[in-house]
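Please find the structures below.
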Structure 1
């Protein structure tokens with residue numbers, strides 16, 4: 001059991017403060033200084049490692065809020081003005097059990113309308129850490145933002161995030177700077193257009209650098225809380241990954257995941273270094289064979305990517321991505337031949353989402369066939385004389401890849417063999433070393449029968465368990 005953490009304080013509704021919330025079961029949950037004048041309060045669960053919770057008023061056996069899970073918002077509940085000690089327990093815990101968290105005495109004035117945000121990490125309570133679980137309470141006092149606008153209150157509850165700057169519009173000029181963890185943008189709210197999606201960038205560090213970008217809902221209600229929550233250290237697609245929790249007048253709208261990230265890999269044997277464009281916007285400059293771009297973050301959408309020689313020449317080739325989803329990361333492999341001859345595949349873009357299994361420490365490998373002149377292949381272990389194909393790595397044709405979850409392989413130094421599908425005779429063998437926690441694409445790239453100016457066949461190993469992703473070349477034995 002986590003030990004109890006108590007925050008004694010007296011609170012006036014004019015600033016942020018710590019509190020729980022609830023609806024009493026007898027009109028007088030604490031029996032202390034109640035006036036009969038009603039306030040309203042709701043709870044938002046924004047603690048990424050806390051289980052569903054029940055919320056009590058001290059001394060009352062019936063919970064005020066039950067089974068509130070991460071990302072959920074309770075209804076507004078009425079309570080008399082007065083002094084309260086609010087207790088938080090894991091959902092289903094006995095009412096007489098020691099609370100995980102309690103607020104201590106707090107004063108709630110008549111007529112107050114309050115949003116209480118459970119933030120921080122449950123795991124931080126035992127360590128009395130700076131990121132420990134707490135409940136932040138905000139008196140709602142939004143200012144009229146004007147016609148066509150909404151008032152948006154931004155709360156920094158990212159448990160492992162430093163102080164940040166917030167750039168609404170992602171134009172490189174943050175409107176809010178040095179917003180500390182568990183601080184917020186102010187009671188009035190920031191006036192934002194109510195009928196369009198907006199780009200919200202998070203900056204951090206000294207000097208400031210862009211960390212990530214979000215696309216807000218396309219229709220923002222009149223008053224909105226945007227709560228930065230989750231963990232930067234987790235994958236954006238995970239439930240506890242860093243995200244914005246949007247809470248409107250009627251409760252939770254949903255999590256806004258980070259904009260998708262694309263890493264482009266140049267694996268085309270006869271294409272010179274290229275610049276990559278989306279429309280007229282240059283995304284990356286001078287990418288050579290075997291190189292991987294730095295992360296390219298874009299709003300969720302489908303894009304036509306154009307590849308141009310790095311001397312700003314005409315478009316050499318273009319290809320369209322699938323719809324890139326928020327919270328996801330993608331590998332876009334440029335494969336095939338720009339000038340294809342008989343038996344060679346044309347230049348194309350091969351997009352693959354990062355779907356690696358995150359629930360295992362086993363080394364995971366996903367094989368991608370991006371060699372435009374190689375037939376369908378089997379990939380497996382090589383014992384010095386023959387290839388023993390792995391089922392997931394069998395009969396892969398150009399543009400195809402093995403399971404998106406990755407295939408578990410031993411943590412060891414292995415000799416992998418590539419053979420024509422159905423054969424055990426190695427066309428090429430490679431020595432690779434795998435370690436616990438590895439999540440890697442093994443991209444078969446280059447030309448199996450290279451011309452004088454073509455890049456030869458090899459493996460390009462893209463590791464995704466680190467960020468930014470990295471690439472390493474492995475030449476055939």
Structure 2
């Protein structure tokens with residue numbers, strides 16, 4: 001069931017969002033605004049400003065001023081804000097999930113899960129006094145060398161629509177815990193969660209200016225890359241934009257880590273547990289309506305696995321958009337996804353058409369402009385089929401038939417992306433062979449969404465990753481700081497050497 005075209009809303013009649021600068025809601029100096037559309041209903045939630053260079057300058061100036069005193073505080077004092085933030089996020093879990101569901105279209109369970117995952121990131125950052133340790137060594141009689149961590153100053157993050165609360169918290173707690181001030185540019189499609197985060201930080205006692213939100217689109221992304229007052233940039237989004245951000249930010253000598261798109265491959269071999277595999281694959285494909293960079297996209301079916309594939313299709317056919325799957329973020333996204341589905345009828349086998357798998361209870365939302373799509377399965381696709389190669393970013397599974405595990409691995413390795421790959425097997429040898437050979441930064445065995453948890457960093461290889469370092473996990477300590485080496489001698493050494 002396709003959504004109807006959304007009528008143009010009078011966005012002047014809805015609330016206008018502000019930026020968050022120097023601890024206050026601050027009106028943007030612009031006359032350009034976009035509507036924030038609720039994907040489930042098509043109604044306009046608010047209007048978001050397309051901020052300009054003046055707004056960004058104001059945020060960076062306030063951040064730079066506040067960061068000096070913030071960095072001077074002991075690390076153990078800075079993370080007290082994070083402890084309080086954790087408790088506030090737990091207190092407001094349902095409110096935060098409701099905001100995420102309204103602006104993104106996730107189910108409430110998915111929204112709650114994303115908040116809980118964000119809280120895990122806060123918890124890890126709160127442990128910085130125990131993990132961000134320097135080293136001390138007596139390198140010569142009477143001579144000591146030690147390392148310390150120094151914040152970069154003002155840093156920034158550019159985040160996507162699909163996890164509007166969780167992805168900012170991959171970066172912000174670590175960056176500010178380590179003594180930086182942070183400027184966030186959230187997706188213009190989902191700006192409400194960022195303002196909820198600003199509210200929580202203010203209640204937690206974070207000094208004004210240490211966390212800022214500047215709304216906008218391409219101009220603010222470019223401004224962050226170019227701004228001389230910003231020392232590092234973290235980005236999560238499409239490969240096309242990740243590559244641009246990486247090159248543009250690096251050209252101004254910024255530290256940059258840009259995480260891009262994906263085409264994740266799941267391999268199923270004949271000895272896989274049928275029920276566990278089917279349940280897990282379906283969850284990977286359909287979670288968040290497939291609008292996540294870790295979603296299963298291609299199933300490499302090795303040998304005689306028809307019973308497992310049939311069970312996957314059967315389970316997916318029982319799901320309904322609007323009941324089991326949330327909404328698609330926008331009308332252009334819906335049309336792009338369904339375009340792949342429709343075209344697959346000519347050169348592959350469309351086993352499941354998600355346009356027919358929409359719950360009747362959301363008919364009124366669809367009539368108002370809601371966008372819903374159930375699970376889709378494209379079988380018998382060739383490795384070079386567009387559905388096998390392109391990041392569709394929807395609840396679609398493309399199946400490629402393979403004769404051997406090595407053939408499946410070769411197809412996975414030929415994929416230009418390198419975010420995630422997984423194998424379903426009951427054999428340790430097959431699992432080891434696959435994990436050794438798979439060309440992806442995150443690999444799973446009987447796990448369809450192999451997202452590492454702290455202290456392990458999130459990040460892929462190849463076209464899924466640009467820049468250096470990590471913005472999450474232990475590696476984020478290096479990314480958001482500089483290392484200082486201090487050599488000290490207070491007394492005359494008993495013996496002399498080249499350092500005397």
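One table, with the values for the structure above:
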| read-out | value |
| --- | --- |
| Which of 1, 2 yields 19 [relative contact order in percent (Cα under 8 Å, 6 or more apart), calculated] | 2 |
| Origin of the value 1.02, where Rg/Rh (Cα atoms, Kirkwood Rh) was derived from one of 1, 2 | 2 |
| Computed 0 for helix-only ellipticity at 222 nm (-39500 (n - 2.57) for each DSSP H run of 4 or more, over all residues; to 500) - originating structure among 1, 2 | 1 |
| Parent structure of the calculated result 2.3, given that distance in nm of label points 7 Å out along Cα→Cβ at positions 153 and 457 is the read-out and 1, 2 the choices | 2 |
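Here, each number is a calculation from the coordinates, and none is a lab measurement. Here the structure is a predicted model, which is why all the values come from computation and not from measurement. Cβ atoms are built from the backbone, for glycine too; each structure is taken alone.
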